[in-house]
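Structures are listed in the sections that come next.
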Structure 1
Amino acid sequence: MQLGFIGCGKMATALIEGVVASGIFSKNDIIISDRYPAAVEAVASKCGVRRAVNNTGVVTEADVIIVCVKPADAADALDELKRASVDKLVISIMAGVPIAKLQELSGERARIIRVMPNTPALVHKGASAYALGKGTTEDDAAIVEKIFAAVGTIASVKEPLLDAVTGLSGSGPAYIYLVIEALSDAGVLMGLPRDLSLQLAAQTVVGAAEMVMQTGLHPAQLKEQVTSPGGTTIAGIAAMEHAGVRAALLSAVSAATARSKELGAPAK
């Protein structure tokens, strides 16, 4: 089976490195294209995969095609696929481009799966979700799960829920970066050196997340384990609740979800 990439950005590079490292595909089974030859050369040189002169080469040779371009470039990226009218599995990671539009752009014979990954996939800690288009098979779903499991976690959802996935895990890393930055600033305010404060803040987030993943306990239970009566932690939590941190995060996911829906809505 041949795997093709249309678009050679950071996410494509992360996916290529992940699937090669996991043994799902060999370097010789991967072919790439991009509108910018320099991008193709950079990824091919780094990852050792095959170059295509243009999208035609990818469409012709690949059995599975992952589209990693900006939403505004969707029509150009998929034009060759539509004109070729071939039965291919097309995986899109373009935010805000619904399956119906992808089907229109790719042609009736293409089998469409839409995936919403996030940037921690670049360090193989991604959180992705996918939705199946009409005509896709269990084997198609299995391929998607293997590819994206190579760079993190992957879950299946109905397409309408991809907007919520975008609002939570798609945009979520930015929320956590803001939290880390704020914690680091707070440490500096309390007298810690900047480099140490940032290290402690980032590692605290990493450790807390790993506790949730490994223990399977609800975050509220883990919180209780470090919250002593009249202690420092409950004082900090009370301050956070007073400042509306919980409400702010709820509002952030809600706002990002709403914006994702707006971006995916048909133009009037």
Structure 2
Amino acid sequence: MTTLPWTSETLPIAGATLHVTRAGTGAPVLVLHHDIGTPEGLPFYDALARDHTVLLPSHPGYDKSERPAWMRSVRDAAVVYQSLLARIEATRGGDVSVVGPGFGGWIAAEMATMSPRAFRRLVLVNAMGIKPEQGQIAEQALLSYIDYVRLGFADAGAFARVYGAEPPTATLEQWDLNREMTFRIAWKPYMYNPTLPHLLGGVTTPALVVWGRDDRIVPLECGERFAKALPHARLEIVERAGHFVDMEQPDELARLVGAFVRAA
């Protein structure tokens, strides 16, 4: 299968530079990555870009984007992405969908509460941002960064396919830097916003909540809470997948997201 050509640019936003890659044609889809960052060339991204213009930024302070010294919350990151959409020509028609796996799902949810009718579709995949009532969100500070990433896969073989049996030093270093930024903006309270469940009720955008059945980082209970809090949402469970559904079951996730975003 041919990999689509991706282009990249760096944009100054809110006093820092934001790195953005893009590929494909069609209605724009903003994809917001996990707290660990993202590898380049994931099959999920290519699959989505066959029918859509996919915009894939590095979060402020993560991967290739500059760290804003002033940023202190996930909601700050959401405001930065609202500014990004205002800057990009492909998104100015308002027909933008947002897809957020994991930590990116939390940012996407915050964006939706800021602009309850601004997006065509909202897709949250194993999203952080809501505190579970029974279980708990895995505590990164208690794990090495490599053990935390391994925990996100239901199948150890899937981890090896994406990162290799022994990830290179550069990848390990980037995970550590990304985790430092996560602690800066999502530490107290850890990985959730107590106001978010109350604000989601005003979102009128149709939403799809997707969860890996075997997520050991964010309990399935959180997916059920997202689906209940969003007025126009449904929940889809992906079998044989953990927290990183986009890496572990890319074809299934692309099928679900593509059909949902294209629906009239």
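No value in this document is a laboratory result; all are computed from the given coordinates. Bear in mind the structure is a predicted one, so any value in this text is a computation, not a measurement. Cβ atoms are built from the backbone, for glycine too; each structure is taken alone.
Could you figure out which one of 1, 2 the value 4.3 for distance in nm of label points 7 Å out along Cα→Cβ at positions 83 and 123 was computed from? The structure behind it is 1.
When helix-only ellipticity at 222 nm (-39500 (n - 2.57) for each DSSP H run of 4 or more, over all residues; to 500) is computed across structures 1, 2, the figure -17000 traces back to 1.
Taking FRET efficiency 1/(1 + (r/R0)^6) of positions 19 and 139 (r between Cβ atoms, R0 = 30 Å, to 0.05) from the coordinates of each of 1, 2, which one would give 0.95? Structure of origin is 1. When P(r) over Cα pairs in 10 Å bins from 0, in percent is calculated, the result is 7, 34, 41, 18, 1; to which of the structures 1, 2 does this value belong? Clearly, the read-out refers to 2. Of the structures labelled 1, 2, one was used to calculate distance in nm of label points 7 Å out along Cα→Cβ at positions 147 and 227, giving 4.2. Name it. Matching structure: 1. For relative contact order in percent (Cα under 8 Å, 6 or more apart), the calculated result is 15, so let me know which of 1, 2 that is. Going through each structure in turn, the value belongs to 1.
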